[in-house]
1. Of the structures labelled 1, 2, which one yields 22 when relative contact order in percent (Cα under 8 Å, 6 or more apart) is computed from its coordinates?
2. Who wins on distance in nm of label points 7 Å out along Cα→Cβ at positions 16 and 168 among 1, 2, i.e. which is largest?
3. Which one of 1, 2 has distance in nm of label points 7 Å out along Cα→Cβ at positions 264 and 304, as calculated from the coordinates, equal to 2.6?
4. Thinking of 1, 2, which structure, once semi-axes √(5λ) of the Cα gyration tensor in Å is computed, gives back 31, 23, 20?
5. Work out which structure the value 1.22 belongs to, where Cα Rg over 2.2 N^0.38 Å, for residues 112-159 alone was derived from one of 1, 2.
6. Using mean count of other Cβ atoms within 10 Å over residues 8-15 for the comparison, can you identify which of 1, 2 gives the largest number?
Structure 1
Amino acid sequence: MVGETRKRKADHIRICLTKDVQSHVSTGFEDIHLIHEALPEISFKEIDTTTNIFGYRLSSPIIIAGMTGGTKKAAKINANLAEAAGKLGLGMGVGSQRVAIEDPKQEYSFRIVREKAPKAFIIANIGCVQLVKGYGVDKALKAVEMVEANALAIHLNSLQEAVQVEGQADFKESLKKIRELTQTLTIPVIVKETGSGISAETAKKLEEAGVKGIDVGGAGGTSWAAVEYYRAKELRKRFNQELSLTFWDWGIPTAISLIETVKTTNLTTIATGGIRNGIDVAKALALGAHAAGIALPLLKTAAENVEKTVWKLKRIINELKTAMFLTGKKSIEELRKETPLIVTGKTAEWLKTRGFKPEEYALRKPL
């Protein structure tokens, strides 16, 4: 079982690096329009991207999303990601720690993160399915201690479990299990989706269960049904291959999931899912996110070296600052609360049908 989990982790990395795993569904950010300020009345040098999340200071509101662990290649990737996070003062999550909890020999591929980034905001990670299958507070604490984490993410991957050859599609009483952790752990518990998004109804239930943050993990980036499609094809499991193909584009687009979550809860919200540049980050923040998470583009750079990863992140941060300058916003708080924007297209139609008022964003005034 442990060997199978480790091989699956290796397969996931290889497929994400070599195959087209992009969702054909848009993130919805193309329907979000920041309004250009031709007379910004600020200096670019004044722009401050620092922010706080769960009481921890980040130099920019960017989280390197949890991706991997459990293999030698994963250890190298995590080391490069962590070194980049440490150098730039960003946050970072690790991939599912199940493989290391079940096989302590794999702990090094996760511990390396804290070694390379001793002062960074680090998020540990366990699966909701594992909670249902018997993981309790002890296993959660082991994951946290493994990376000396500042927060714990519980990842939701019902789509992946439903289509995966070895999938465990059982989420019965998962909310109860999540509540048990939030009532016991002393660090923030974040619930994160992995590419299919979180609805207003689910976000509200999670808030009532005591979670402190939600990472919406919306559709528009990596499709885990796509990843499992390639695995099923290699394993010659035609049933799972065709099932994965059918559900390749399943999910709630990131921008929509973000708005539904922000408008329904008072939780710290991270926008992950297809974030590819600084304008995407700026739009997510203007919609109310506290930070944006980035995965696949950084997986690809970290598979090569630290330098490319740092360069990629610096580029995104500079793009964010440029978007802030062009909207006349000096701080992240101003960007989040005062930036008027227009929501159009399918995103606006979806939100109106669901009872939200996207026009409210256009009417924002400086506080």
Structure 2
Amino acid sequence: MGETRKLNGRYRLLNPLGATGSVRLAFDETEHRDVAVRRLRVPPELRDAALFEGRRAAGLRHPFVARVLDVLIEDGAPWLVMEFVSGASLERTVRSRRPLPIAQAARAGVCVLSALSAAHEAGIVHGRVDPGNVLLTPTGRAVLTGFGSPSLSMLPSADLWSLAATLHFAVEGRPPGQVPAEGPDPFRSLIRAMLHPAGPPPLDVVRETLDRLAVDRPLDAVVAASGPLPPAEVAVIGLAVLDRLTASGGFHGGVQPGNVLIDDSGRARLTPLTRAGTLPAYTAPEGAATRAADLWSLGATLFTAVEGVPPAPGAPLARAGALAPILFALLSGDPSERPTPDELRRDLLAVAEGRA
């Protein structure tokens, strides 16, 4: 293919973009702008479907989507003309450097999920979400490209599975395969839940978790970086988690430091439940799926925050101060001896306000 060739008498083909060469940089001589062009290599019987999907994708407008600008036929083959996005693919970034930090991967997930949600609302299934089709821009955006190919009647749930596999690659440097990455952190827990054969968690759970992970840090990471927290600060965290547990009205089953996210102002938020479950150190001894068990897990979480280590039989409370009686009550082996939510709220508020 010559460097001076033009498509439709308008798009001057330039150098390949990416390692495969399937997408080329071109210059739009009518609009005087760079574009990306891709020849759709489809069997003759799918050509009409490819044209239909390409033209439908051209109507999709979203800040995290590389727009399809034009669909044309050249030499009997369909071509897509797309918005040129400056940046490197997620695949190239991870392979040439290293896996992404969780916060950066979560930000990419927020962008791609937003793009997919808009596409699905328009009746468009991407069908090819993968690390090569996610572009990371210098400004921190992630842009999803690759729209316009025949999706072969895929369901929107297939895009969510592929998003999870892409995010797995982002933080692990490999596809999930048969054994997705283990780890108690909420990001990997969310990925495993999205890859589960039973289907992903509700979309609002996926969206909320990615939103929080993009800007906040898990409590265990805060403690690991800064050391044990003051009792009053831990009490405030406990109040925030208790509010979330009370509002849910049921058993959470995942209260542990990795699922408590702390924002820049110190506010805490308990992430929604995925299929991850609770680590043994934060699982109530009775092993029951009850609200009292969640309160035991909350006590173990607050113990870790104020002491720097999870609770263990006979472990002293050297730093807890006024928080100590509350933790002893929460960590009782007898569920009936644990405080009620109202009692716990009263006692935590007293510690938070310096009245205890």
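1. The correct label is 1.
2. Details: 1: 2.0; 2: 2.9.
When distance in nm of label points 7 Å out along Cα→Cβ at positions 16 and 168 is calculated for 1, 2, structure 2 comes out on top.
3. Of the structures listed, the value fits 2.
4. Checking each candidate, the match is 1.
5. 1
6. Details: 1: 19.0; 2: 15.1.
When mean count of other Cβ atoms within 10 Å over residues 8-15 is computed for each of 1, 2, structure 1 gives the biggest number.
Each reported figure results from applying straightforward, stated rules to the coordinates on display, with no laboratory input. The structure displayed is predicted, hence computed values, not measured ones. Cβ atoms are built from the backbone, for glycine too; each structure is taken alone.
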